[in-house]
Structure P
Amino acid sequence: MRKVFAVMIVFMCLVSSAAYSETISLTLDGSKGKLSAEIQKPALKSGEKCRMVMLLHGFTGSKSNRPLTDIADALEARGIASIRFDFNGHGQSEGAFSEMTVLNEIDDARKVYDYVKALGYVDGVSIAGHSQGGVVTSMLAGQLGHENVKSIVLLAPAAVLRDDALRGNVFGVAFDAGNPPETVKIMGQFEMGRDYVLTAQTLQIYPTAEKFTGPVCLIHGTADRIVPYTYSEHYHRLYENSGLDLIDGADHGFTGFEGEAARIAVDFLTSH
């Protein structure tokens, strides 16, 4: 009987603790309409605060992609909140994919940043982004500065997107870079807009990114054929306070290596 009673007490304590953890689905204003978002908030005592990490998906992706979901779960277990959201024209957010550009994704991310920064339980914001979300992360952090962004994680940051737009070839689909068509169909289903190409061609990715002086973690797979890891090496040389982790054999999406990528990111975010 004593053993049963003890087990019941432990179970009740665990339930009580879990009850304070929250997963909150919400919509926020974005550059092209409403953004679908999800916050994972760890158990907090009354008046207690925690860090918030914004998690940014890549081109054609969504907030449900790994390793971002792995990172969110691991952060929650370490007492750190996170927010994942779909960029305009992606996932469950409003807007047309053909009207999406890197600049209006930066605007989306800035609006999300303003929202979470104002939450009463948030005492600081970090940002992590994968692929195009990594480019958005690097540029937004450069704009906001270290005084507003504690640290950033760039997972296979797709700075190659500017080069692709300039040479007129995206995902193996060729087009006239000097006079791009209204839309370019890629991956058999997505209509990339002319504005996306023209915007990408003039993006000041590295000059904007290097303005961020805080801690930076770069994670890239050596088998990435979409964004060669040399782009992360370029970022690494650019930043004054960065570390670069190359995962041998990992592709652009870290397929089969999601857990390792998440571990590196969460260890960094926990200590920075």
Structure Q
Amino acid sequence: MRMGGKPVPFGFDEEDLVNIVDALRSRPSLDLCGIHLFAGTQILDPDVLIPQWSHALALARHMSDLLARPVASVDLGGGLGIPYFSGEVRLDLSQIKSQISALSRLVRSDGRLCTAQIVIEPGRYLVGPCGIYLARVRAVKTSRGSRFLITDGGMHHHLAASGNLGQIVKRDFPIVAPARMDVVDLLPCTIVGPLCTPLDTLARQVHLPDLKAGDLIAILQSGAYGLTASPIEFLSHATPAEILIDGGKAALIRERQHAGEGAQQTRKEQSV
């Protein structure tokens, strides 16, 4: 997803940098100490990231000139992607490493940048592959030749997997049947959740074993933009439990809640 170089509702345009610096100078209560950019997201090509970071440093140097002092912070933003869909490849950090040395030398040699804290936001890259969303099949239905797996979870738990979190073309996350990984014979199916809307579709054309009611499906790459980016109380369905696995040990970190229970607990805490 491209976030810069076009009209956007976020931040301000780099063409307005001079006016922004002048406006902040007139407000002694504000200290303009750095620059923060968000030019794109889910980038898998190092040849896109490196020029983006180089451009950010150029903007930081320009701002330093306008301020007549070094900048203290340059946040290059995020954008480091992970492969979600068929045909996508993992971001090659070795290529980034081979190209970033030139940027590091530039920062160290430039008095406008050499004391600045350079920040990168690799949130999705770090946590995305660490999360798995589990849902249980409630029923299997065939409609006009198409096979549907109806699960107890859906877009209200995992909006990103449903394709309703910014995807232009909806594609399927990697999905497996965790208890049937050794099965070779797979069947095409569509996976839908319990909500009464066609938007509640977790996969449109995946191949899985011949699953029945009670079997589990697992949506991989779910550690980023999962539950916290989803309409969790949509149509009063339950919020799922969350389990943390660390060093082979599992711990329940959020209990399963029905709609309204979270608000009731908040009111109880406020009344104490």
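Of the structures labelled P, Q, which one yields 1.8 when distance in nm of label points 7 Å out along Cα→Cβ at positions 129 and 193 is computed from its coordinates? Don't skip to the answer; put the middle values down first.
Numbers: P: 1.8; Q: 2.6.
It must be structure P, since only it matches.
From P, Q, which structure was helix-only ellipticity at 222 nm (-39500 (n - 2.57) for each DSSP H run of 4 or more, over all residues; to 500) = -7500 calculated on? Value -7500 for helix-only ellipticity at 222 nm (-39500 (n - 2.57) for each DSSP H run of 4 or more, over all residues; to 500) corresponds to Q out of P, Q.
Look at Kirkwood radius over Cα pairs in Å for each of P, Q: the largest one is in Q.
Among candidates P, Q, the computation of log10 I(q)/I(0) by the Debye sum over Cα atoms at q = 0.11, 0.15, 0.18 Å⁻¹, for residues 73-160 alone that gave -0.57, -0.81, -0.99 used structure Q.
None of the figures in this text is laboratory data; all of them are computed from the coordinates on show. Just so it is clear, the structure is predicted and the values come from calculations on it, not from any experiment. Cβ atoms are built from the backbone, for glycine too; each structure is taken alone.
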